[in-house]
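What follows is a set of structures to go through.
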Structure I
Amino acid sequence: MGKILVVDDMAAIRTSLREILEEEKHDVEEAKDGEEALKKLQQEHFDVAFCDIKMPKLDGIELLERVKKEGISTPFIMISAHGTKETALESIKRGAYFFIQKPFESIETILIHLRNVLERNSLKEENRTLKKKINKGSEMVGSSTAILQVKEMIDKVAPTDARVLITGPNGSGKELVARQLHEKSKRSESILVEVNCAAIPSELIESELFGHEKGSFTSAIKQRIGKFEQAEGGTLFLDEIGDMSLSAQAKVLRALQENKITRVGGEKEIAVNVRVVAATNKDLKKEIAEGRFREDLYHRLSVIVIKVPSLNDRTEDIPQLTDKFLADIAEEQGIKVKKIDPKALKELQSHEWTGNIRELRNVMERLVIMSADVITVEDVKKYL
């Protein structure tokens, strides 16, 4: 459950919101004006702040500006009895997550927006964890001509908002390229949201991407925001885009053309600001010719195409990759880093790597477990 700050100069509103939120098992604190709220926000962490706009001493918009200036990350849901469309737009422009008119339409409206903010907070935390992993040891390893070309393209393209299509065989590192594009972009402080299009049933992919309204289909028991909204301000990575249904492709195309989406079962258009990076192991031009992929979507996605080489096309990188995997595996298992005999390395370089880097990583883990302190060529032949 979340820790929530309710900021309003009217005691009745604070009490009403407290009762609603505590009924949902949230931890709630109150502030009667902007100055008191600022002190609390400076001293404690809050997952969400419900904040009135018209208040004495420091109004809601001024409080929001101070909070943003001081680098406090608490998301704000603004509330006001004097709100207009202009007021709502102004608060969103200043960094508020949402605007709710008083008197409140329903308890459900409050709880829906709160749940959406908390889900977004959770995604941000996952993203911070992902960043730590990337910075720790998920850098692109290798100095072959093929991989240096990929690194050069990433450095050139990442700072822009250009859409990128990443191609290459399974296990070659397409996901890592997408993460590097995000980490080196202007959006790196925001969220990277990943969607494996091949892992989601075709009947659910639209709900996953665009969200749905309560009651829009049998199992839609509550409103849900989709991946496009979750990635607001950040990067949306559509992995295995070649496996997406034609129906979903049409909606993605519209979202890219208009920067707007509509939830399943909804009518309201929602503006989205995301950078889309896609990846596939399929030949999309062949898929287009056979009627399984939209040509107009292909051209929208492929402003820049980065082709990730197979491991067989960069075997000179195997010694560096092997050193990295040996170090990573030793750290994971809490053991001493094992060495590998030069003849064993040559044997690895001569192997046909159908599973690419993913297969090499698995083989190295097997060799670490099954071999002595030095991995020999005999070990490689036995356990490869």
Structure II
Amino acid sequence: MRKTVIASIAVLIVAAVALASYFYVSQWQSLGQTEVKIGALVPLTGPFAIYGAYTLDGMRFAVEEINEKGGILGAKVVLIEADEKNDAKEAVAIFKRMAEVDKVVAVAGTISSGIGAVLAAEAEQAKVPLFLVAAGSHTILKKDSRYTFRTCLPPAPTNGEILANFVKDKGFKRVGVIIASYEWGFAIKEVLDRRLRELNVQYQIEEAPLGETDFTTVLRKLQPLDPEIMILTGHPPGFPTITKQAIEMGFKSSYYIASVQPPELMLRGVGEIGLGKLVTTTCVNEKAPEYRELAVKFYKKYGKFFDHNAVTGYVTVLMIADAIEKTRSTDPKIIADNIRSTGYTHPIYAWPLKYTEWGEIREPSMRLAVIKQGDPGEINPGANWILETIFVSPPVEPYVPGS
């Protein structure tokens, strides 16, 4: 008798689970959702092409992983891909098409601050979430922004705070800085000028045009300082040339710091003379075992290193999927509200993706990693270099627009 009762209970439980599952999927399908479309709007031509290529592959990686597991609540994820060519008009036209015609739930992949500024306005108007990968201008987000979110690169003032924390932590006393003559460079200069003075270190900040290709004159001005480190975060395009010329001129700086540049790009521009000296800011927790496992899979699939741009593309797609699953909605407004109020955490990311009301990273804890000689193994077969984290900044206060 007891066995019969237990068997009956088991049958009822299975039936209840099946009914609940049927209702769950039926309710999802009753919304007419057989697909979930996410926009991958990235630069695949122009100066940021390599950033865009890594980001796109990271997004593809996440989409394939989600679909292999059955999609989002049974709906297949479709990536709508486009090259914005680092052209503002092109980017706006594509964003509008994605939002109005393709009906994407969100758009990700923005690298350039100039593109980020125009797309942020479009995102607010269309009420479609936009995720910035490396657009670090502090003027992109406004206090009333609700549909634009940063991911890997905090704004310039926050970057400056993180770099100052590094100088303080390592006890450097002589710091050389080169910035470009545009908004990002000026913002980096402003915060470093204040913070390095507070730290009572010797420092010198030099400015060079954005399109400069020969930095020897600027570097000669810095030679008397004999800088222990060179902060080149404020001149992203010039980083490889500045670093190579400085080393060739006999600079003895321990580190040359860039801003979220792909390691491949840094090494290509500087060469092996930069091993042990090239430092990139990164949003990756490369010590997490989950990172190594994913990096091996990523290399096998795409034949490239799972860098911070690829990681950001990957995690951003997972965050969007998580919001849809939590809310059981593909309404872009509901997705944006959920991400802004709950955020998303992943073990391979350097910080929890939690946000202020205006989409700023709430607790950025940027890391600095040096490219040094070593055998990366399966995560990057054939390479003679590895990334090693040398600094983890304590969380920095989120930037407040207008502050």
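Remarks
- Mean count of other Cβ atoms within 10 Å over residues 167-174 derived as 20.9 - corresponding label from I, II: I
- Read-out relative contact order in percent (Cα under 8 Å, 6 or more apart), computed value 16, structure in I, II: II
- Given 4.1 for distance in nm of label points 7 Å out along Cα→Cβ at positions 303 and 319, calculated: source structure among I, II: I
- Parent structure of the calculated result 1.8, given that distance in nm of label points 7 Å out along Cα→Cβ at positions 119 and 199 is the read-out and I, II the choices: I
- In this comparison of I, II, the computed figure 25.6 for mean count of other Cβ atoms within 10 Å over residues 55-62 is attributed to II.
Readers should treat all values here as calculations from the given coordinates under stated rules, not as data from a laboratory. In this text the structure is predicted, and so the values were computed from the model without any measurement. Cβ atoms are built from the backbone, for glycine too; each structure is taken alone.
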